[in-house]
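J.: Presented below are the structures under discussion, each in the form of structure tokens.
Derivation of every value follows stated rules applied to the coordinates shown; laboratory data play no part. Just so we're clear, the structure is a prediction, and the values are computed from it rather than from any experiment. Cβ atoms are built from the backbone, for glycine too; each structure is taken alone.
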Structure P
Amino acid sequence: MTWLLLLIVWLCWGLSYPFMAWTLEAVDLITARLLANAGAGTLLMLLCLRAPGQRILPHCEEWRGVLALSLLIMVIFPFALIAGVMLVGPGQAAILNYTMPLWASLLAVPVLGERLDRRTLMALGLGLAAVLLVLAGTTGTEGPNGLGVALGLMAGGTFGAGTVLSKKLRFRSPVLLITAWQLLLGTPPALIVWLLLQNTTYLHLDAERGLFGLFYMVVFANALAYAAWFPLVGRLKASVASLSLLVVPCIGVASSAVLVQRAIGPFDLAALVCVLGAIALVVRRPAVPPVAETHQQAD
């Protein structure tokens, strides 16, 4: 089951690289984020309602945790990433985002009591080397924008913090319901940002490829990917779960080369070797008992 969840997350988020490029032919990044939160949250909520007798609200004591996770993962993370993309471009911003294993691993030590053994530290080193290699391959002659780099790192930090927090929290409600509410609670802030920046947004209903990309972003990159990600965090150590995401930019680079004709350079290939090495170091670890998942699914 863990491998299936990993495969879903890798493919859904990896293929989002080229499909996001398609999406921008139809809608801007801010509109896409608003529609992704609202659409994916509604879709997951409808799936929750299919179960007989399924409650549609988390338990009272769970709301604080759901709000905190929604703020980190569905609000601060995506908009820091979007702002980073606008300032330094999608390549650098996305790669800076994948410093998340570093932040998740460091936070997991005091918050979760996890230990950083030699294999994890080596994997972190290889992962950061991969980030630096791809960043070096995408940096222009003028150098990266300082604010854009900071926002890209903020995106990685908030997602890493959200990963650790989701591991720390104990939910009695089903994980699918908790995920749906995270997305739905992230919709009003996205709407506020959209209203403030409405003069910079656009929607082209005649861009068929762009609309298909938007459909992919809502259904697969958000609804399906997050529905697989949170149970995965419950099965693995926070550091290992976040390190597993280093596969995502590799799939993104490869799929972009095919779907949007993005050339694969020597820095990309070197980064791929580093990522494969990092995954090899941690992927054979025995999974921790899926305590988080079982308590999330128990009602």
Structure Q
Amino acid sequence: MPSIDEALRDAAAQLQAGGVAQALLDARLLLMAATGLSQEDIIRDPSTELSAQQQACFAEMLARRQAREPVSRILGRREFWSMEFAISPDTLDPRADSETLISAALGLIADRNGRLRILDIGAGSGCLLLALLSELPGARGIGVDVSQAALDVARANAERHALTERAQFVACDVRAKGWARQAGAPFDLVIANPPYIPDAEIAALVPEVSRFDPRTALSGGADGLDFYRMITISLPELLRPGGSAVLEAGHGQALAIQGFLLDAGLAVQDARHDLGGVARAIIGRMETR
């Protein structure tokens, strides 16, 4: 059986040859999962031989990563906002860029102990709503999604983080008439990471996304903006006076989304940029009547 060091070296070489970025890091994460060893164990005893069972498990995981399945999907979990979330084939794999929405939303809230109502549109794994609730002890929230399977994952994540008393997840389709009432309007804060990839561009995305993220979580119509049109037109019904909406945008979409917010009667604030410089969090405020 190969040693830890040999297994890591060979695995990283295979992944790198297959075009996987951060090949050594991915190999290490998979080896830790396959063996139950910590990073300290791997560093301290690199000459330890893998058992046959460990080697078989590692080889299976490695084959999946060579097929460009993300490590997070192989492990069934992703860290977001320093919290661990279960994910499944029915949920979007949370990205660090989406943490920009959490920072932007928290920056809008003067009293973090206040009794706020939050709506998360397209909740998926529940990471946005649950991250906000972890920072806002007086808040309660509803996450809506068209996928019942995704909502099951979100509920499990709420239980994992002891937030079931303050988080509710409801099946709801924003394309349906009267969906805002079904969601439980009005709210103090609406947050959403809707599908925003133009349909014709999905196939050209990196395989980790195009092959493994659910298409329903990616497909934003011909121009990628279909869901923004549906969401923004409903914001006057969804938001209380003085309430805010924080919407995630794709590259180059900020101006169009800000236009939709203005058309809906909201005041628009400056967009918040992610670490890559993309205008990622688009903010609108329902003026006090």
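J.: Can you say which of P, Q returns 14 when relative contact order in percent (Cα under 8 Å, 6 or more apart) is computed?
T.: It was calculated from structure Q.
J.: Given that distance in nm of label points 7 Å out along Cα→Cβ at positions 112 and 248, derived from a single structure, equals 1.5, which label among P, Q identifies that structure?
T.: Here the read-out was taken from P.
J.: One of P, Q was used to compute helix-only ellipticity at 222 nm (-39500 (n - 2.57) for each DSSP H run of 4 or more, over all residues; to 500), and the result was -22500. Which label is that?
T.: P
J.: With distance in nm of label points 7 Å out along Cα→Cβ at positions 128 and 160 coming out at 0.8, pick the structure among P, Q it was computed from.
T.: Structure P accounts for this read-out.
J.: Hey, another quick one. So distance in nm of label points 7 Å out along Cα→Cβ at positions 24 and 208, computed for just one structure, reads 1.7; which one of P, Q is that?
T.: Matching structure: Q.
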